[in-house]
Structure 1
Amino acid sequence: MSFGANFAALPRQAVMAKATPPSGASQEAIWHAVYDTQTFASASTTTLTFFSAVNADKTLSNMEASGQFPSPQSFQIYNICLDAWTPLAVSTSATVTGNLNDLGLIMQTGRPTWTLTLSSKAYGPYPLTALHATGGASGFGFSSDGAEILQYARNEPSPGWNYFGKIIIPEQVAFNFRLDWAAAQTITASWLLRLTMMGVLNRRVV
């Protein structure tokens, strides 16, 4: 993603009209991200379901209602992203085990898939590797004395899956995202996986 956009100067009246959406039947439309976070536990997780419940911790989820958008909100899906992190940003090991190996097991070895279900209609399953990250730390791993291997890892940051607004979640219609693995993966520590949908949120004009 890049910053900035092409724009042209507008008359004051046009700027004010855009800044003040009309009331009544019209809705406000904003670029929005809705996200939910679940825990991938070592040697036990084979399925995770996102957006099915409200979480009081808004750093983990910003859902306003369980498994749906409340009236009169609807959501037009563009990007779908997956971020992954562990309590220790950098792992230290004398063997191959560590963050990079863990993420490889989570994203590839377990052959994971994702499925969007909207009003009992499934979109997918599709490979989880098609979902890329929103961003994260960059760095490198090294060993100062040959006895330790330092590892960091984040999901692929380049552009990934995009519905380009062709899928819309209407108000008060049940939906969820499910991740499935072919088998449980043994990793060094539990990871948090955050599923983020970016797109256009339509809501009431206040």
Structure 2
Amino acid sequence: MSKDLLRDPGTPAVALMAAARALLGEYIHWEPESIWLELEHHGVDLPEDNRAKIMAGVALRLVPSFYWDAIVFEKTAIAFDGQVPNPDILEEASPAKLAWAVEEAAWILRNAKDAAWEFQTEPAAYAGVIMCRAGFCVAPEQLAFAQSVLCRERCHPHLIEEVRERWAGVSKGHLEALSLQETSVDVQVARLATVELHVRERRARAQRDLARVA
């Protein structure tokens, strides 16, 4: 099962890392080429995007600058979403990608029993600007650490409170069938729902794949 997970480009980073450990043992301090070669010896030709996910996860564990460096924050989110990040350009991860990266990074650290970290100024500034450009006035739960930046960029106190109240009253178990109007509040709720559904889909896939690691 672990080999199948490693070959599948849809496998999330948290499951890829668990699958690699099941095959290789503790590989976290190995050189990348050693990891790829050893996996090849096990009959696994790793897709390029899965290599990017594993390397982002390894970097997170070794030096968790995801929590204080905006560029690492961005590139990790891009990799965890299944793309090979380009180190030479800014790529602007979407709010949904950032939200999932925040959840998956914490999951990877928990699985490894590594210390938890708080987000610092740079990732908060990055996430706040990205959310502002995407039209958010209330940060999704995973990106709440950037709410103060978002408020500075897009300050509508009354709308923020209305959106929070409306979102709190939404049945999170029926987001796909959510009935919304073309109002400023409901437009914001729709944006939050889109992020929540993305994270929920990725979380469910990660849970299924982790259960298959053997």
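Some observations on this one:
- In this comparison of 1, 2, the computed figure -19500 for helix-only ellipticity at 222 nm (-39500 (n - 2.57) for each DSSP H run of 4 or more, over all residues; to 500) is attributed to 2.
- Relative contact order in percent (Cα under 8 Å, 6 or more apart) from the coordinates reads 24; which among 1, 2: 2
- Of the structures 1, 2, the one that 0.00 was derived from, the read-out being FRET efficiency 1/(1 + (r/R0)^6) of positions 62 and 182 (r between Cβ atoms, R0 = 25 Å, to 0.05): 2
- Label whose coordinates, when percent of Cα pairs over 13 Å apart, for residues 54-117 alone is calculated, return 57 (choices 1, 2): 2
- Which entry (1, 2) yields the derived value 68, 42, 29 for Cα extents along the principal axes in Å: 1
- At a computed 0.45 (FRET efficiency 1/(1 + (r/R0)^6) of positions 30 and 110 (r between Cβ atoms, R0 = 35 Å, to 0.05)), which of 1, 2: 1
- Structure (1, 2) behind the derived value 22.0 of mean count of other Cβ atoms within 10 Å over residues 102-109: 2
- Test item: distance in nm of label points 7 Å out along Cα→Cβ at positions 6 and 150 calculated as 3.9, pick one of 1, 2: 2
None of the figures in this text is laboratory data; all of them are computed from the coordinates on show. Note that the structure is a prediction, hence the values are computed from the model and not measured. Cβ atoms are built from the backbone, for glycine too; each structure is taken alone.
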